[in-house]
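Pasting the structures in now, so scroll down.
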Structure I
């Protein structure tokens, strides 16, 4: 999936490759939605990135499920801190949530979530100890609850911060081809705010 398929609003965007690397290596995210009375709320979730979408799970009775049934617009925040040995920075994507309650989705998602920490550490099944396999399989069994649903988040807008690019820019070493488009907040609103504060 190319970043051109979605709106990107970032001065220091990741390349498609580094974005995929960060998201694939991240084991957790913050999932955000709006309550019925308009309050934004976010919770930390174990997270799987697959096929250009974010995937999380929770019980069908949770408030976030009712909220996204009412309004599927949501956002996901992934920090580079959650992606060991991955790119430095953070990614937010705005999108729409799809609720899945089918066995086909659950059959791949539960093992992907349970085995994720080992895969991110570079371990395949034959490299895992019996205790690690039993721990992962036990997690799969616990996840397999009749009340559980899987939530897919389809990105529509990217907000990214490649911290390495920002450091290069500070040092005067960032090429123009590495920079994202100037945002309205920097091109217009910052000047207005400086003027309002008598700093122009």
Structure II
């Protein structure tokens, strides 16, 4: 197991509640129901590491996880689908923009995108947040098992074209564990950057 000491640290609903800004961390973001928690569980190789739910939009806090000493994974609130008030949505916007601007330990972003939906307006906002602070971005096209091989290859090509040099992209299936090694390697590469 690559992360034998992986553990939940804490959830934060305000900047003052974030863990100390030291070491290295990679954020994971995605539209609600894109399979973010399932992707995290496969990459970390732990069954119920990040809580999965049949109800989209369950991740409503910034969740910090330790992977190894000085290395963290940060699960950001799911966006776009969650049935939350406008005030909560505005709060998340401020929380996330502050998170991206203020975290010196932030080394990269893994953006989880449902392959059947493609990049949404919300994904574009997240890409813009990361680009504004020159973060490397890796896109996981999740639920690739839901498409035929040719359709998945076409979706990958289309997404690559849309992203250009802004991000790397791969096919991923939490169900079949397809793409887990590549995703884990991207995470490691980001965590290792100075």
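Rule-based calculations on the coordinates, nothing more; no lab input. Just so we're clear, the structure is a prediction, and the values are computed from it rather than from any experiment.
Can you tell which of I, II yields 31 when relative contact order in percent (Cα under 8 Å, 6 or more apart) is derived from it? Derived from I, not from the others. To which of I, II does the computed value -0.23, -0.99 (log10 I(q)/I(0) by the Debye sum over Cα atoms at q = 0.08, 0.16 Å⁻¹) belong? Considering all the candidates, the number was obtained from II.
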